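What follows are several structures.
Bear in mind these aren't lab numbers, they're just calculated from the coordinates by the rules spelled out. Just so it is clear, the model here is predicted, and its values are computed rather than measured. Cβ atoms are built from the backbone, for glycine too; each structure is taken alone.
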Structure 1
Amino acid sequence: MTVSARGGTEDVWTEVHQSADFAQLRRRLRGFVFPMTGLFLGWYLLYVLLADYAHGFMSIKLMGNINVGLVLGLLQFVSTFVITGLYVRYANRNLDPIADRLRHEIEGEEEQR
């Protein structure tokens, strides 16, 4: 079913997009996502630059055949999982309550129409 077929739903969505709660939700989401993306991309770029220009450093053996490059490469995966966990915790605490409140307001308005 299209938005316009529901009769007046466009007004509800326009109202939601202009609400203080929606603005706060977007601000909080961006406040987490943009800095975390920058940190991760910086960390990844550092890894790529070290792999390309610091062969001596990356080939330092730490234990047996395990070298610095391998450890830093595996830490890329670890950092991805850590960021995912941090986001889930952040969303549960800071984003979901606002999103739930907005959803209940929207569903309540749609039922009344």
Structure 2
Amino acid sequence: MSSTGQSDPSPGIDAETWAAAQNSPEFATLRQRLRKFVFPVSAVFLVWYLVYVLLADYAHGFMSIKLVGNINVGLVLGLLQFVSTFLITTLYVRYANKNLDPVAEQIRERVEGEQR
């Protein structure tokens, strides 16, 4: 029985089914596609962030160059950190919708189908 007091129509998925799903070619494809996106994008973002931090710490003259009024290079680069985070999120959602979700759906349907 679930915490709502109603019986659960599908008991949990057993360990053998999970192991079979994890060892399937589809799951290997899913992992490969995820890594293909996540590792390079993470590396680029971390380098970009490290460059920003190093510039802020060691390039005071460059970061304090005024661009417009009181807006300087450091402020613009700091705001671009937020922009890049939103851009990465948008790119990941598009990538996942196109390349990850269809494969994950196939795996889910197969695993749930084996439980019926």
Item checked: Parent structure of the calculated result 3.2, given that distance in nm of label points 7 Å out along Cα→Cβ at positions 14 and 94 is the read-out and 1, 2 the choices -> 1
Notebook entry, point to check: When helix-only ellipticity at 222 nm (-39500 (n - 2.57) for each DSSP H run of 4 or more, over all residues; to 500) is calculated, the result is -26000; to which of the structures 1, 2 does this value belong?
Noted result: 1
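So mean projected area of the Cα convex hull in nm², computed for just one structure, reads 10.6; which one of 1, 2 is that?
On the way: 1: 10.6; 2: 12.1.
Considering all the candidates, the number was obtained from 1.
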Checklist line | Origin of the value 2.0, where distance in nm of label points 7 Å out along Cα→Cβ at positions 54 and 86 was derived from one of 1, 2 | finding: 1
